[in-house]
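Next up, some structures in structure tokens.
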Structure 1
């Protein structure tokens, strides 16, 4: 079997003096999408921060492309693993193209400015997501869905293999949610591997190959997306009645 692009073995994680999750073991394969599904307080964001190298593991090991995460330099890690946060309004009024160009930082020497090749890669990322018409628009004037697509384009510009998306459809209307979920599928078709978290079982089931179920303290299980059942969702969220997930 091929080496996973991202593997987690017996991972305990959390903050200094406080462990949030214990015993996590799973692997993200090449050209695979895994959705992380769990309630507020389950530790999804802390898990992602650990996978990104921002928090040290308390125990266990994380491997990226078969190599221990701790052996990556910051620049090498940024070229291999990229992060897409939720769209928010804390950006300065950069043009969308300039936000995408920020994804080239890991490929530049210190204090160097983006060159012609970097601009071509940024423009190609905008075109791939069919948002080249937004290139000169101020980022902070875009809709939530448009902002999210620009942030995905920025991640594409890194030319990384593995994408981690933090609730990519949060606070978006229905149309923009569908737009972003479609791009998750296109990332896989483009040869990328994606790990994203969500509060929406339907999004996990429709967009992922597998679903990682977690709640505070640990990993419940990993299931193939078509096999997700209402009973599992009820137990995960502490519900007394089944809710539709299709």
Structure 2
């Protein structure tokens, strides 16, 4: 079974937020008002947080600016704390090793939100809505409430949601390979944030393949994981500045 992983090079990330916009458009995540965002109710599957993991005092001048921002998607942990606390098994790790949410089972208790050490799970406090212009650009494959469990359904009020590594893209790539009567290739599956990254700071692939780019980057001296002491074994790996 592939072990899907993402590597993010903090030396290359310019905090342009293209990944965040691509994620929102790809997965139909609703925008909230500035007032609701100030209350901590924004839904950002792919957040970019202000931080400098190497030197909090670093400033620098262009083009030698120290990294001040860290992209933060779901870590899709191999030992996810969120799965362990879910009382109804709505949060689970699927056959592809991705941490998923069954929105039809979720009861909105938010135990998973508390258990996640990375703060990457979001509760729908109200029914999702978009202004008319944004509504025209929803992902057309998944627009009904509830929707497909394999894709970016419009999540209803009262459930928790998060980054899925764009699993619907994986399903489409697997189906295409099956229709063409050939083996599925790992390089056919790329999440929207990786595809859109203008600085090419993101890499995605099979960590269990020693020849893959993510595997080689993950074994470099620059590689580290957030909060490794939590024992969650995250599958998002960061590269320190070189």
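General observations
- When helix-only ellipticity at 222 nm (-39500 (n - 2.57) for each DSSP H run of 4 or more, over all residues; to 500) is computed across structures 1, 2, the figure -9500 traces back to 1.
- Taking FRET efficiency 1/(1 + (r/R0)^6) of positions 17 and 161 (r between Cβ atoms, R0 = 41 Å, to 0.05) as the criterion, the largest value within structures 1, 2 is that of 2.
- Given 1.00 for FRET efficiency 1/(1 + (r/R0)^6) of positions 97 and 225 (r between Cβ atoms, R0 = 30 Å, to 0.05), calculated: source structure among 1, 2: 2
- Each of 1, 2 could give relative contact order in percent (Cα under 8 Å, 6 or more apart), but the derived value 27 comes from 1.
Rule-based calculations on the coordinates, nothing more; no lab input. Values in this document were obtained by computation on a predicted structure and should not be read as measured data. Cβ atoms are built from the backbone, for glycine too; each structure is taken alone.
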